[in-house]
Structure I
Amino acid sequence: MTVTVTVDEPGTTLEPIEVLHVGRRGEVAGGMTQVVNGYLSYPFDDCELRVIVSRDGSTGPRALALFLGAAWRIGTLRGRESRVVVVHLSQGGSFVREGLLLRLAHARGFGTVAHLHGSSFPDYAAREPARVARVLRAADSVFVLSDETRAAVLGVVPSASTELIPNAVPEGMPRTKEKRIVFGGSVSLRKGVDVLVDAWRAIADHDGWTLDIVGPVADPEVVPESLPDAVFHGSLPHAQLMELLETAEIAVLPSRDEAMPMFILEALARRDCVIATRVGGIPSVLGGGAGVLVDAGDAAGLAAAVQELMTSDAARDEVRAAGTARFQRDYSAAAVYPMLAARWRAVLPGSR
């Protein structure tokens, strides 16, 4: 089932509500974290946002302490008439752990949202349908990033209320562009860094362009001993990655598997020309000329796409204009966040 919610007209005064996000925040790696950070940075009308930190990438006693602390906070919450609990879920251990917190909030009578992230959720739902169903039945609404994820949800809970909610980000700061190409994400086979390395090597003349590869190294074998005109930065603070994107002409993400990666939205928000693969929700973002799409694993196709944008000002101008227009219409904070606030409010006990 899909629910349609009307966004209130500008100027409408509503009673303020508190929206509690359960998951991660801060400089923890991962797109899910940046989704929450984006919410926290936005001046929502009539919504006060807080985070209940349930994990931070740690393991062992600290991870257990964070989970138990989150459970205690949810278990002692009051004011269900004006509070909504939004639990951010991925697949695997995250789904089990945060799923228990979602079920606790639901059992206590709060309006609940399961906000699904992660490119592998449909496969996980197919492998663990009973577990997924137990968790999602505790959600008054399920937010998904793609039609594929929505189909997976409805496959295990046909009565689920689903909302297709795109990720969104605030606009970047305008800066002078340089001959820079930026990759941001896990340095891994899944993100296609091996393909990017092969593509960059296939371009004979870089003509003053540099390739910046930013992110934690998950698969060391994809990092070559040397790569001309390229820098592997490792992990950087998120703000520093955004500064690189603000001065870059091109952003590239040759992933083999994605849902809706925040990196391409952050690049569009900074007026970069984006090259990415036809996987997950990426074509819905970059289709129609808003970016350049290539096949996953195709180093030759990626090299050709990169080289065309490196050598043609006109091509870059065309892609940049289309990408910026798509971002402002569909993925900017101003376009998405008011709709999101209305959907949070819709799960309050008195609104259902």
Structure II
Amino acid sequence: MKKITIIIAVLLISVAIVFTLIRNKKSIDDKNIIIDRSKNAVAVTIRKATLLPLQSYLSVPSVLAAKEEAVISANAQGKISVLYFDIGSKVSKGQVIGRIDCEQKQISLQAIELTIEKLKQDYARFQDLFKGNAINETTVLDARYNYENTLLQAQQIKLQIEDANIIAPISGIITSRRLVAGEFATMGMILGTIVNPAKLKTSVFVNEKNILNLNINDEAVITSDVFPAKTFRSTVTYISPKGDENHNYQVDLLVNDKDNLLKAGTYIKVRFDLNTKATVLQIPKKALVDGVKNPYVYVIEGNTAKQIKLVLGREFNENIEVLEGISAGNSVVIDGQINLMDGSLIEITN
């Protein structure tokens, strides 16, 4: 009797488990049923592709840099005896701003100058003796050689003493100092840097479609958020003859800032006047479903949306140029694209 009861209990439990599994499977299958929403209209906002005047200017962001920046280096090897500059010091081009210890060379110069004086007297005496046929010509020539060779040695030492002077290569302000007096410097070692804040430059990169409109000596307007009410003039000094891998060309400009208001490192915008009067087909950038890397839009055809690939051109603030894909007057979706697929029904809300 006990065994029969256990068997019946097991059967009941098994039936309950099977029933539960069947019910759960039906619930899952119901959830996985694909609901046909193709007949539901998607609310969208549209805008027409329009031929608009091509902007006659090009605005490019950049950063100001010092036109003249140089390093202070040692032209001789030895212990630094004195430095006359510190960070923030103003210096002039050619000014002596430090010195490498050269006391030993100065002593050597004094010794060789004494030797020169003796050799000079010997050479003069030998010349007189030669005139009286007291010595041969070879002795005179040897005396002359010793005298002139020692003169050259003295000149070499004088140059070495002169090289011990640390000279400012440009006029400007000291922006860094790496060593102090008493430390050892090797030839060519960088001791500091100088920046001339009076002359500023900037470099921008212009794409291949606009670079042909620029020329050397063209003027450009510079603006900065630091001085929102002011504009500054600049002049094109260099245009790269070769583009980079992105087909952009480097353009250098010299900034005219007579009042020295701007500083190196300031963010600016450079505006070029391109002097063009054409019109190009433009659409809002927000019409692009997947951005500029995979450009396509939804175009309205009747009461449906059709997906169309585009070939894009230049960017103009909130708009972008369309080279291929659609025509002027085509209505493109600018809001609601996320809910669309090719052929979706649409409801225009604007």
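Things to note:
- Structure with the greatest value (metric distance in nm of label points 7 Å out along Cα→Cβ at positions 117 and 237, set I, II): II
- Source structure (of I, II) for volume of the Cα convex hull per residue in Å³, computed value 132: I
- Structure from which 20.6 was derived, mean count of other Cβ atoms within 10 Å over residues 101-108, options I, II: I
- Value -12000, calculated as helix-only ellipticity at 222 nm (-39500 (n - 2.57) for each DSSP H run of 4 or more, over all residues; to 500), assigned to which of I, II: I
- Comparison of I, II - label where relative contact order in percent (Cα under 8 Å, 6 or more apart) is highest: II
- Value 17.0, 57, calculated as Rg and Dmax of the Cα atoms in Å, for residues 93-164 alone, assigned to which of I, II: II
- Source structure (of I, II) for Rg and Dmax of the Cα atoms in Å, for residues 157-308 alone, computed value 15.4, 56: I
Computed from the coordinates by the stated procedures, all read-outs in this text should not be read as laboratory data. Please read these numbers as outputs of a predicted model, since none were measured by experiment. Cβ atoms are built from the backbone, for glycine too; each structure is taken alone.
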